[in-house]
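> Below are structures written as structure tokens.
Values quoted throughout were computed directly from the atomic coordinates according to the rules given, and no laboratory measurement underlies them. Every value quoted in this text rests on a predicted model; they were computed, and no experiment measured them. Cβ atoms are built from the backbone, for glycine too; each structure is taken alone.
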Structure P
């Protein structure tokens, strides 16, 4: 595809249909499955067991039951699949942690080490509240910034695209039941920032081109946006790719503690690049064309 001649505006209805399908699928997933909340938000204990050799999840479950505990879930982790992550719905005591360490070392050897993080219900509620406030204040700040810098149509289009990105990331985490924890919230805030940056690159060019063009017809609007996207396309893609390459490298070689953060970042950056080119600017086209048609109708003699 030659982006210098590609008509980005012509097929916008298909972009809207694709996004609508993804959003509906996300709503259904959230309704049926909800989110897999980590201990940061649901309370309980998360134990990462570094075994150092292959293991069977059923054996670990039996070892845990020996000390009178019931695991909520057990998942394999690590580059060599030699670690286990165990979730407990109830907070673990120090004695239970010591007993679990002893049982695991007896079964798999002295090289086994455990790392636990426990959150009680009161703390989990405070963390959830703080996360919501962080997202809310960041969103309000971005809305104010875009509204002041651009006309209201561009601002609202950017905000809709931003919400579109965040919701799709949350939907995919719900669909595949990937754990949602505090690093996930950090990733969402990062995605919000990059999404706004992607939109501003194109919107700045639209605003500059508007100074030299008069929008009298629907074709004028489409030509303006196509020209603006084509002139910023390489810059937009290169900006996202630079961060994506780093995020993918972190996902592959980084530690288990940042897996969900980097995965959310990869998904969010991909959707962010898509929405800035195929959603935000196209929404503005749709809105501007509607205004032109309405003005034309008003000018017609009764």
Structure Q
């Protein structure tokens, strides 16, 4: 990719109005889909990363939903699909759920008396292949404003080998990769935190920690109390129900998990519906295209 394109994209990031994490009414237990897919047309100077941040999407989501569109210079007037409809992960609807394959966080705040339950969602950056973010159940154990980054020895060794030695500690400020807010997890060494490189959201860029856009971590930091349970899952195929129909949402499995087998997709779909109700040709196409958009895969019901 030409350096000029990358430079233009990075300069434009953060220069637009940005949205905070998306909030939706929590659906009933027999409904798993929230939000709606939207379409816009790019403006002069836009990048897909620019558009993604304005609409609280990650790099992977916006590029998978718009195959063939140049992420750095889509051009004025290009039709852009916004994958702002989501199938909730197969996990308890409480606390925080992180889906690594979808690179998305879901927060289910406890409603106050008289309030309608909601789900808040935002994109995340996760660990690189050599520093994979672990799956499992944990919780938020602390909340730190303006954190200093005490760099682990393994990371300092890695950077030293690349000719880029790091200090023992990076002080709070604009050059701190943790951003302004950090929430350590019960898994030692792992945090949910902000970033000084927002263009990495929706990518595998970290040493295992969970990165959020600065505006999203500010909101989550304010709303999620210490002790909030956190479930980290890896679900590239998500099946869900909406208005009596079955939908499938597919993401690229993490590189170390990729295979040509459709068995994981079939297993997920069958957990929501009998075999006979599914258009398996459509389901196979959705699983192959992996566009991060829920698609109806149930067969049309015969009119009565």
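> Out of P, Q, which structure matches -23500 when helix-only ellipticity at 222 nm (-39500 (n - 2.57) for each DSSP H run of 4 or more, over all residues; to 500) is calculated?
Computing helix-only ellipticity at 222 nm (-39500 (n - 2.57) for each DSSP H run of 4 or more, over all residues; to 500) on every structure in P, Q gives -23500 only for P.
> Okay, moving on. In terms of distance in nm of label points 7 Å out along Cα→Cβ at positions 133 and 221, which of structures P, Q is highest?
Largest value of distance in nm of label points 7 Å out along Cα→Cβ at positions 133 and 221: P.
> Quick one: distance in nm of label points 7 Å out along Cα→Cβ at positions 213 and 253 came out at 4.3 when computed from one of P, Q, so which one is it?
P
> Work out which structure the value 25 belongs to, where relative contact order in percent (Cα under 8 Å, 6 or more apart) was derived from one of P, Q.
Matching structure: P.
> The value 28, 45, 21, 5, 0 for P(r) over Cα pairs in 20 Å bins from 0, in percent was derived from one model only; which of P, Q is it? Display every interim value, and only then the final one.
On the way: P: 28, 45, 21, 5, 0; Q: 32, 58, 10, 0.
Source structure: P.
> If FRET efficiency 1/(1 + (r/R0)^6) of positions 37 and 237 (r between Cβ atoms, R0 = 35 Å, to 0.05) comes out at 0.50 when worked out from the coordinates, which of P, Q was used?
Source structure: P.
> Still on this structure: With Kirkwood radius over Cα pairs in Å, for residues 149-228 alone derived from the coordinates and found to be 13.5, which of P, Q does the value describe? The partial results should precede the final answer.
On the way: P: 14.6; Q: 13.5.
Structure of origin is Q.
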